[in-house]
Structure 1
Amino acid sequence: MRNRVRAVNWSRNVAKYSHPDAFLDLVGQEIVVSDWHTITQDQIDQFAAATGDHQWLHVDTDRAAKEMPDGKTIAHGFLVLSLIPGMAADLGDVDNLNNTINYGLNKVRFTAMVQVNSRVRLRQTLKSAEKRADGSVHLVFEGTMDMEGSERPAMVAETIRRLYPTPGMTA
């Protein structure tokens, strides 16, 4: 039995892989396309409470109605960024996977404001994959957070993950 905790499955079409090493042959391919997710005011408010970022353009709906484009609050850029792990939690169904970690970011750009009640979706293409001496597979993804109805993405980010195979399991 696999020993792993799964986050909410945001992925629509979950691919199946026999081992973390399977990603070594997928460089250049789009790996993740999540379902659409609606950014709610409650989610924005909870993020503000968790981070201490209570800037009015995020949390003051009355003032936003008067001063913001379209009269709406906007999501924190870091809230949008923080959606990546959940939306990419399922690269697919990976057999012989012990665990996966978010290893970091190479670059992030917030390219458009995400207004409350906007719908966003993550798309990630595998930029590189490298087998490490410890047996893990080091993955770098080029990703965009699409915003429904917008030609411009909400965010672009290069993210890094490491997949660790179940000890003793080879591809």
Structure 2
Amino acid sequence: MEKTKLNEWRSALIEAVILAVILYFLFWPFLIEGSSMENTFKTGDRVLVSRISAYFNLIDYSDIILCGINYNGNEEIIVKRIIGKPNDHIVIQNNQIFINNSLLTEPYIKIPGSTDGNVDITLKDDEYYILGDNRTHSTDSRVFGTINKSDIIAKVVFKWYPFGEMGFIN
């Protein structure tokens, strides 16, 4: 009888470890802080992120990601939107963004026409260009430069709070 209890505990522990590993890579909760992604996200919003998307490089244009940066000597995890991918030519001028000579349409930004800066850059094989949706209140690639693939921690896949705004992130 005692051996049966031990086997039950061992099975439960193995199942718990497997579930924790799956959740860690597939769906991990994250709390949004700051105004740089308004109107998409506000401080206090809660999302689920997928680390496996970053691991397998399932990152595409306009995806929202978590990435780690070192800014002003501080390690930070930030939430931003992918604007440019490896080998893209990015130009920002007159509050407009051009990717490979095509004007970028951005229905998600808080204030249309608010992308200030003068940028003319061709990304390297491992570089991404990221911006916040609230361009007037975002510290992003216009300030700290490009990020590398290895800086991408996860992709935001689902907003679960506030409950009335629950849904998958496109």
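Taken together, the values in this text are just the output of simple stated rules run on the coordinates, not laboratory data. Nothing here was measured: the structure is a model prediction, and the numbers come from that model. Cβ atoms are built from the backbone, for glycine too; each structure is taken alone.
Computed over structures 1, 2, mean count of other Cβ atoms within 10 Å over residues 48-55 reaches its largest value in 2. A value of 1.00 was derived for FRET efficiency 1/(1 + (r/R0)^6) of positions 112 and 136 (r between Cβ atoms, R0 = 25 Å, to 0.05); which structure in 1, 2 was it taken from? Here the read-out was taken from 2. With distance in nm of label points 7 Å out along Cα→Cβ at positions 80 and 96 computed over the structures 1, 2, the top value is the one for 1, the highest of the group. For which of the structures 1, 2 does the calculation of FRET efficiency 1/(1 + (r/R0)^6) of positions 64 and 128 (r between Cβ atoms, R0 = 25 Å, to 0.05) return 1.00? Comparing all candidates, it corresponds to 2.
Taking distance in nm of label points 7 Å out along Cα→Cβ at positions 40 and 160 from the coordinates of each of 1, 2, which one would give 3.6? List each step's numbers first, then the result.
Numbers: 1: 3.6; 2: 2.0.
Considering all the candidates, the number was obtained from 1.
When relative contact order in percent (Cα under 8 Å, 6 or more apart) is worked out for each of 1, 2, structure 1 gives the greatest result.
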